[in-house]
Each structure stands twice: as structure tokens, then as C-alpha cells.
Structure 1
Amino acid sequence: MSKNPFEALEPFPDQYKFIFICGLHRSGTSPFFRMLLQHPDVTGFRNTGAPEDEGQHLQTVFAPAKEYGGPGRFGFAPQAHLTEESDLITTQNRMKLFAEWCQYWDLAKPYLLEKSPPNLIRTRFLQALFPQSSFIVISRHPIAVSLSTSKWTDCSMDSLMEHWLHCHRLFAQDRSHLRRVLEIRYEDLIRDSDSTLQQVCKFLGLIPHSPEPLDSGGNQRYFNTWRELKTDRRGRSLYKRIVAKYESRVREYGYSLEELEMPAIQPSTPEPRPHFSG
């Protein structure tokens, strides 16, 4: 006699607290995910066989990023941006998604952690499915993200920069709809892992714990490559074109293409600094 596969999972919305890590490919979501998994009250996906143990590959409710071109491309597809207006938001899909992910969570723990790059433009959708969700959005310098992503795709530097800006702009538009969201920077995470994680724990209501520190030079090789373009005969024109086209736009998010290691500056709009809601 078959049993209802969802029977033991109810009432899942009230029983658990969902944590979604959001950030583009190569933004530091994976090391941050592993860092947060060190907390005794948090469970996440491990040893699943899926790329980076990402939840997008462990479910059949919505399309993963690869269906929209993968790293550096997925955000350009209008259908990849999901909100509470999506037709996919049904009770059946909510139960199905939870059941598929529960195969990889330790349900004895109160905090359920999931990380996938497309989460950056699906926060409202995930909140509609799991109202008790908290979102941690991690951003990383667009030069580091673009140059590291270029190894996975044949996209031009222009296209990768546009993708970074487009996805962060979509998130900025969605941000006011979220009840619980915290924004952090990869640069702060590698500069002072302990302090940044304490901020995260406070936001989530977790007892603070000290993580293993990350490599503080995580951006350096990409910054060095970018600086070399400036003095390279063939690369100089690309450097100048990218700076002229994107410098003012990335400064809106607190970054600079010329002063790569400048201290965090006060951005104009939208504000990318840590923010608490709810």
C-alpha cells in the first residue's frame, strides 16, 4: 500500500526556516555556503553529485540556469526572472519542491540552507513558496566575476559586464518586496570573515560561531589580469572601452573599474550595503 510522500513533511512552512543564498556565478556563494554550513543548527546540500550541490539541479519545479544559457547569460532571459506572479506557484509545486530538496537536508535541524546563482533574480518567487524565508545576497566586484566567468563561456567582456549589471538591477527592483534580506560583499567576507559571519548570524537569529577564514587575496589574480590589459598594446583599447562604458554604472553599486581595491564607497542608487527587513 503506497503512502502519501508529503504526509510526513507537513506543516513544513511553520516548522522550518529557509535560508537562500543568492549571487551570480563566481560571486563567492559556494565558499560562503560552506562557511554557513559549519553552524550546528544549519543543514544544506552536500555530496549530491550536482554541480556545487546547488538546489537548482536537485528539483523539477523550475528550470535551472543552464536552460537559459548558463553562467553569464541566464539573467538575460525574461522567463528566468521569477516573482510571486509566476504560474509555477501552486500548493502542489510547493510540496513537490520541498519533497525533492528534503532528500538532501537533515530535517532534525531548524534552518534549511539552499544556494543557487539564479536565486538572485528569483527571491520573490521563493518567498511566495516559502514565506518563512531569509535571503542573503552576496555581490562581488564585476571585474572578478566577469573574468572568472569568461573561462566557462564564450561571452564577451561587454556581455558579462552587462549581465552583472542586469541581474543586480533586477534584484534591486525586487528587493522592496522581500520581508527578510541581508546584503553582503565578497570583499568584506574575505577581508574579515568572522565579523561578516557574525552579522549574518545576527540577521538569521543564530548563535554566533567563528568560521574558518577565506583567502583574503581571492580577487587579486583577476585584478592583476585587468591591470595588465591597461598596459598591453592589444588589450588597452578593451580596457578603455569597458571603463568608459561601465565605470559610472558600477559605481552605483559601490565598485570601481579603475580603483579596484578602493574602500567600500557609499553608492548612489540602488543601495547595495547590508540591509535588514522584517
Structure 2
Amino acid sequence: MRRIAFLCACLFVFGVAGSSAMETRVAFLAVGDFGVGGLREQKTGRRMQLYEAKNPADMLVLLGDNDYTRNPSLFRSYWRGSFGWARRSGLRVAGVLGNHDHSVGGGRYELGLLGMPGPYYTRRLGDAQLFFLDSNTVSDRQTHWLETALQSSRAPWKIAVFHHPPYTCGGHEGDLHVAHRWIRLFEKYGVQLVLSGHDHNYQRFTARNGVTYVVHGGGGAVLYPLRRCPVSYPAQARRRLEHGFLYVTVSADRLDGYALDLRGRVSDRFTLSP
């Protein structure tokens, strides 16, 4: 695992000195709705590269709408120019498909470059297991796969990643297919964090039945204004109309999430316990 941090017993751990435990920590960056091409995409990639140089990560997670150009050749060129640094720096890359990706041949042209063995799959990262899903097609087959994968997971942390959020209060409404089919599985099998894109802004909802939902589609596309949420939604803890990305650190007994703007400034942070 790349740059796993070992915290020595001589250091303060959560304010307590002298602990004999050694803590393993991993981290990942996440960005959604970034595939606009040109200078805007390059700016996002460059800002993330600069941030990662000071805040090491092990994986780059892509939340969908990785390509708005609808041109596979342009996509490959823009990706390498904006995010090629990630693999060169040793980060694993894993992503999901958004609706813009799916509209061109089902997004198959993106899979190899973005480290995707298929539209849905799972990856282990330290104490976390990430479940990458295809919210373009919430099928019986995928839902059965998801339940089987969640049920068999022994990871302390379970994180679901897909494009269309079940809760969002901006330019889009929450995806009813995701809400009806998958939320019950997240709650039943102990998923603690759900990450989505699609709405071009940042939103974090308070945990419902143990699950925290975060939307970040501010990777580079034109921002969508925020609006009032339906009363049936979990309460919103934080909302921001800004471009940016996420940084998430995971150890055995805590998860810390940070929303950052394109200057690298923290606009929201949250901590979860398993």
C-alpha cells in the first residue's frame, strides 16, 4: 500500500500520549463531473496534484461524468494531461460511469484507462472496502451482486461510490431507483459512507440509519444552484456552491472527510466512527 502512515507510540494519538498501538492509515482523493476538457479540467487535475503532494493519497476515485466531450480520443488526451500524474505518483485509479459517460457506447471506452474491470466492482483499501456501482442501470443482477458483496465483506469500513445520488437538492432530484433498491442494502449491511456526483455542487447530509451521504459534482462543469430539500430527506449538514474535490483518510477506528475548493482550502470536514 502506497505511503501508508504508521503513527509511533511516542506520538499523541487523539490527544493521548504513550499509546503502544500502531495505526495504519490510508487515504483517497475523489472528484466528480470533471471531464469538461481543456483548461478547466487541467486546473482541477493540477490543483489535486499539488494537494496530494502535501497530503499523500493511495487512490484516485472518480464519481462519474468523466467525459463530456463524447469523443473517446479527446477523452484520453484530456485525461492524461489532467490526471496522468496520479498513476505516475503511485496512486491506484478507480471510477464509476456517469450519465454522460454512459451515453457513448455504454462508457466502455473509459474502463481500461480508469482502472475499471466493468461497470461495477469492488476494491479494498486498507481497512476500507469500496463498492463501485453503475447507477445508470439499477438492475436486479447488479443489486443481487451488491447484496452478496456487502454481506461477505469483513472490512471495518464500507463505502459505496456511484454517480446518481439518492438525496440531492440542486439542479437534479434524488434518484428514485437508487433510493428504492440500494438504500435498504446500505443500512442493512453497515455501509457508513456513500459518495456520489451528478449535482454540480457540494452537499453533505447528516447520517440516517448509520449512513452518511455526500454529493460532490464540482469537478469542473458549470455549477448548479442549491435549493430547499424535501422534508423526507436527511437534514443537510453542509452545502457549498463551489468547484473542488474530496480527500478522505481511513484508519481502523475513524474516517475523516474533507471537501476542498480549487485553492486547496477546506470548506467542510466530517469524522465518522465505525
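If distance in nm of label points 7 Å out along Cα→Cβ at positions 44 and 68 is computed to be 2.2, which of 1, 2 is the source? It must be structure 1, since only it matches.
Taking FRET efficiency 1/(1 + (r/R0)^6) of positions 28 and 132 (r between Cβ atoms, R0 = 25 Å, to 0.05) as the criterion, the top structure among 1, 2 is 2, with the largest value. When distance in nm of label points 7 Å out along Cα→Cβ at positions 172 and 188 is calculated for each of structures 1, 2, structure 2 comes out greatest.
Given a computed value of 1.9 for distance in nm of label points 7 Å out along Cα→Cβ at positions 52 and 244, which structure among 1, 2 does it belong to? Matching structure: 2.
One of 1, 2 was used to compute relative contact order in percent (Cα under 8 Å, 6 or more apart), and the result was 22. Which label is that? Mind dumping the intermediate values first?
Working: 1: 22; 2: 18.
It traces back to 1.
For volume of the Cα convex hull per residue in Å³, the calculated result is 122, so let me know which of 1, 2 that is. The structure behind it is 2.
With distance in nm of label points 7 Å out along Cα→Cβ at positions 76 and 164 computed over the structures 1, 2, the top value is the one for 2, the highest of the group.
Using the calculated result -6500 for helix-only ellipticity at 222 nm (-39500 (n - 2.57) for each DSSP H run of 4 or more, over all residues; to 500), pick out the matching structure from 1, 2. Present the calculation step by step, with values, prior to reporting the outcome.
On the way: 1: -11000; 2: -6500.
Computing helix-only ellipticity at 222 nm (-39500 (n - 2.57) for each DSSP H run of 4 or more, over all residues; to 500) on every structure in 1, 2 gives -6500 only for 2.
Where a number appears in this text, it was derived from the coordinates with a stated rule and is not lab data. Every value quoted in this text rests on a predicted model; they were computed, and no experiment measured them. Cβ atoms are built from the backbone, for glycine too; each structure is taken alone.
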